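S.K.: Presented below are the structures under discussion, each in the form of structure tokens.
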Structure I
Amino acid sequence: MNQKCTIVVPAFYPGNIMLNLLKSISSEYKILIVDNGEDEDLTSIIKHSGLKIEHLKVGDVGLGRSFNIALSKIKTDYMFLTQPDVTLSENCITYLIKTIQSYPKAAIASPLFYDGEIYSPYDFYDLKISKNKKIIETKKKKKFNIIPTGDISVEAINSTALLIDVNKIKQIGGWDNNFYTYLEDIDLCLRLRQKNYEIIKTPSTFIKHSGFESHQEKNKDKMNISRNWNFCWSSIYFSKKHRSKLFFFKYFFLQVIKYQIKIIINFLLNRKFKLKLYRVRLDACVNFILGKSFNESKWKN
């Protein structure tokens, strides 16, 4: 068993898509699946995988808490974090370990991301920081369509696939438990960079990401509600945490006004799906002010 790295996979009723990931992982690595559901299908998949897997059922606690639970459990120097709808290229983790060991200030090393066969334009993000450690306002995240030909230090990446130096992550307190899902990864990158650590992208290896296929089809509507609610809530929380007070108040009230207008328009046009979507987002705004989580929202059930 490899003593350098543990693979961590958060799961919430992933279905058979998990099989592709498990088939791409070398048997030398221990895998920790942090299960947010009560998934008997996943239990069966794990039982018949032939891999060294610890199946940890934690309840519906979200990504931030799931990652921290895993962080408290593993004993290796590195933690490779990925998702159920990902497949790894051959020797992916070996190349990432070599990469992160090449840069003393690197806290994260990440492979290139492909959406199927196409290089992802969101492989990494532009996230400028001001002198007082706040995010500088930018109009849009930049899309990067040119495939890197060498290792590069980037500003932020998402948690699709990343090799993490466990000691450096613990130095900043791990993930923020307040993020149920969305932006917990960007928050982590920002806090690492505030401590002058680096995030390295390497073209020496890659992963393929199916995208929005990490949940079973029967849970699609439920997960769509959860995604919209939590993306809105997390965006507000992230703004409050990392932007100036003036920016935060402006951002929050503009969101509330926008969703109210969208609700009225879609009600008049009888667009039931979009009406529901914007009601979910407005509910997230209201619950943020009330200090309530998604589990306390009327949309949970």
Structure II
Amino acid sequence: MLTVIWNHSFILYPIYMLDIPWCKHAMSINETYFMNVFFMVSGYLFAHSRKRNLKDNIKQKFKRLIVPYLSFSFVTLLLKLAMPDLVNRKVNSIWSYIDNLLFHGGELWFVYVLFIIFIIWHSILPLMRERTAWAVLVILYMIDFICPDDFLNGLFLIKKVIHYSTFFLIGYNGKNILRKLVCKKESFAILSVLFLVFCCIIVECEYISYVYKLIQGLIGCGFIWILSTKITRNKNLNNALSFIGKYSLPYYWTNGIALVLARTVVVNHLGFKSTITIVISIFILCILLQTASILIARRLPRVSWIIGI
């Protein structure tokens, strides 16, 4: 979740940071793992979670994912209409916004995709043998390779569902492997070198094959996962990261609003010019604002229910 906030700190408005070489490169490094690892960890945790029937699972996921998804999308719509000058993505019409929200994932597409993935695989995976699950993973990867990015005009984000299902299944199928890999002492050294070469130095190579991108994603996920286990050996860092992990989805929900406030303060009011200073300041300010809002929200039952706590 911290890497999601970091990625969003490279703002596109009022300064378009993708035009700045170091920002584009830093985002490319982050993009090798920051979404992939979330789905991989979700699959891993799903493999170890308490089994529910389909009805209870849908109810639980609807409450935890869809209610906040709709609530925050509604709040975002009101803010965009009330303060259009502060946002990058304008609202063309309310109906197009609702259509995008219901059928194309809206601006919180990550949760939209996560909900569909959980619903699809909840009943299927427990019925599969391990070999079958690995075979399905390979088939999905091949479909993802063939399937165009604009498949069915993005309806229900099927392309993204297929793509991130591969990482979800890697986490699920690797339930007995990943933890052993993470705990091996030599794994960190090996993955650090691989990460430096494939995810940092040659990450922006124009002629990257689809297979290479998968390998790059797996290296990035493995490195960040092992790095987190190293960091959390420190008690204070462990407590801080455990808090963010526990409230990872509320951090995701609140990031958009915090980002608007942070970039307005940093760019418009403080007038920072250095791009490094802007990115780091927005990142820190977003974390502080979001942490404060979550600490307050979890004491308010109605508010906490809306943001999925």
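Quick note: the coordinates plus some simple rules give every number you see, no bench work behind them. Predicted model, so just to flag it, every value in this text is computed and none were measured. Cβ atoms are built from the backbone, for glycine too; each structure is taken alone.
S.K.: Between structures I, II, where is mean count of other Cβ atoms within 10 Å over residues 33-40 highest?
M.R.: II
S.K.: Work out which structure the value -1.11 belongs to, where log10 I(q)/I(0) by the Debye sum over Cα atoms at q = 0.13 Å⁻¹ was derived from one of I, II.
M.R.: II
S.K.: Looking at mean count of other Cβ atoms within 10 Å over residues 81-88, point out which structure of I, II has the largest value.
M.R.: I
S.K.: Comparing distance in nm of label points 7 Å out along Cα→Cβ at positions 145 and 249 across I, II, which is largest?
M.R.: I
S.K.: Related question: Using distance in nm of label points 7 Å out along Cα→Cβ at positions 1 and 17, single out the structure from I, II with the greatest value.
M.R.: If we compare distance in nm of label points 7 Å out along Cα→Cβ at positions 1 and 17 over I, II, the biggest value is for I.
S.K.: Taking Cα Rg over 2.2 N^0.38 Å, for residues 73-224 alone as the criterion, which structure among I, II has the greatest value?
M.R.: II
S.K.: Thinking of I, II, which structure, once relative contact order in percent (Cα under 8 Å, 6 or more apart) is computed, gives back 29?
M.R.: For relative contact order in percent (Cα under 8 Å, 6 or more apart), the value 29 is produced by structure II.
S.K.: State the single structure among I, II that was used to calculate helix-only ellipticity at 222 nm (-39500 (n - 2.57) for each DSSP H run of 4 or more, over all residues; to 500), giving -21000.
M.R.: II
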